Structure 1
């Protein structure tokens, strides 16, 4: 039971006529909601048919969907992902807004027109909650133009690492590090002040540790202490890489400074390697 919704601004003319501004710069200005819905009718029907063809009997019922309609505004205003799709419609691009709720129990999907003027979703063609990953993955198409996870971690990305490129493994591991990081540790916004230590850490590490994660990725962590650093006491720098088992080449995932010995210990897991056993090339 997907529904439409308008969020367009309204403007009163000198003749006291109220206009609906969906995208003023693109000339999408309507005198009534009837005209507005008439203009988008074919697009609405196409998207509703697509959704109906995907919908499973095991997903939310119509009544359960109505109970969750209040999640629409948060999905549009604070999405986890936004995808720009310029293939589905001939005349304009549509945007797929996706947000997870209740600890991942379901996702809310909204397919909208976004104003070119202020990048604001002004018309929602369809919106619905779904528990079915097959459905929400269908709307992860086109170009990803916003990723909340990347926004959260991008502050710690450094040129040349996989985190900067939005690599899912790097982002996931980096987020896990942030969750256990002490409030008293070096704040993320200051990581760039220590970036110059990355190369020295990789080239002349005090310790190198290799372990396999639960997904079979081979992770190698380079750790170097900088006891005489002028701005941070008890400083260690850690660079986390992914090892290619065939070539032994390491791709740099991310790196960070820490003054917390407990956090550094988390990267002393697995097999302790000697520095000369490791090929320290970077694939990035």
Structure 2
């Protein structure tokens, strides 16, 4: 549970520093730039290199893709019907469609299911959540961020997204063992992601008001933390059953709060930054209450 304690402390530190205006207006943007250009690529290079892909593990890999596209379709249709601004729709699609499957998901999996279940969580996270963010997530960010939204511009932004570059570089490196020094450096850089991301979210949330954002916040969190795991439960129950540990972990990961890094990307691309900060900042503490409930429900299936 050390990782969860770290998340909570860094989030509170960010709130305190934000209230005290210690970082100024440029502080969160500087932290976000470091996360996207250094921390995330290091994490991708390190984590993907340790995975052994197998067709029997398709459930944990596939489930985040299903929920992301279902969420994107739902938010697109509801956003248009409710008359939401394009940047708000983009924020909901990006932050509401991707879960915190790593920094909160992995520690919670270890706590609830044991260390032996972490491999399934990594499969949900890396070829699932992080790959979606690096490809379709960036395409959504480019589409709704304004400016040139033609397909060439969208493809260019995806290809130049540092974590996507790291993903491409990691593929030919799969059969090559990293030297201990390289692995150690990547590990140290990757470890900066969680604390910096939570501090950044805290800084953003400290100056964000719930007024005017409550309805959209409820919409995003209701899908991500309630509707999405219910939909996935129905699908998996009908297709493969829910007894296997890989299925249980996939369902548990589906109930995670919004992805911290997706919130950072939304903020960096000016996709309704107050809503993005609220979805992450409110979703994470709420999940400490909802995730044990989901675990209890899944244990009875």
Structure 3
């Protein structure tokens, strides 16, 4: 069957949208802040078990990720804070309990919170999806004083019911569907849900943890992407999402490439940095009266 949620449209046939502040390349920095339970199998591994035998606790792979939360996050806070850039924190709700100091620093930095499950486990693994989503939103609300407006499923995984559940729970936009360079309207049982672009291309997990490229690969992809988007954005805005995980991008041999990317983006006259909610609000205003679905 065709896409049941976001009806198909050719990108060059979509109605032109007025770019925010007259700048057509909208940069979305999405920092994934995740908690991987110490007593459970790791969602992803850098180092396999000796002789192919895994055991718990998985100290090397747990430590690999927690390094990002300890040493990587301060580098990201400094980089984005010094340049006064808005950021989306795609955050497991249990970060508030497992790493409260880190959760407080996110609040101090003024980053937007995007819901991202309780821990880094796919929704399907927890059975009662609606209850899980509500628990995530409630925990963030208790800690920060407001519920997330956006959602990214752990591993971008959904069930057939996820968009309906998210819309019913008050979520305004979802980032799981990486199918366009612009937001679009998603069909749910409870009314339209905004589909905000995410990325699997300029994303440090596929690049470094899965495809195992060299440290400069993310920068090379960024350069080619901004060259393409710079031309296309003269006719229609483009969302340039940069998906980051502190244990991957914020290690000493990679952070310089991210710094170079950010500085090059800030030096351009056609870029604007926005959070997920800011992108959703811009899209609603720019597409006013065009909710075809």
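General observations
- Sorting 1, 2, 3 by relative contact order in percent (Cα under 8 Å, 6 or more apart) from high to low puts 2 first, with the largest value.
- If you line up 1, 2, 3 by distance in nm of label points 7 Å out along Cα→Cβ at positions 79 and 207, the top spot, with the largest value, goes to 1.
- Structures 1, 2, 3 were shown, and P(r) over Cα pairs in 10 Å bins from 0, in percent, for residues 175-254 alone at 14, 21, 25, 29, 10, 0 was computed from 2.
- For helix-only ellipticity at 222 nm (-39500 (n - 2.57) for each DSSP H run of 4 or more, over all residues; to 500) computed as -6500, the structure of 1, 2, 3 it came from: 1
- Label whose coordinates, when Cα Rg over 2.2 N^0.38 Å is calculated, return 0.94 (choices 1, 2, 3): 2
Bear in mind these aren't lab numbers, they're just calculated from the coordinates by the rules spelled out. Here the structure is a predicted model, which means the values were calculated and not measured. Cβ atoms are built from the backbone, for glycine too; each structure is taken alone.
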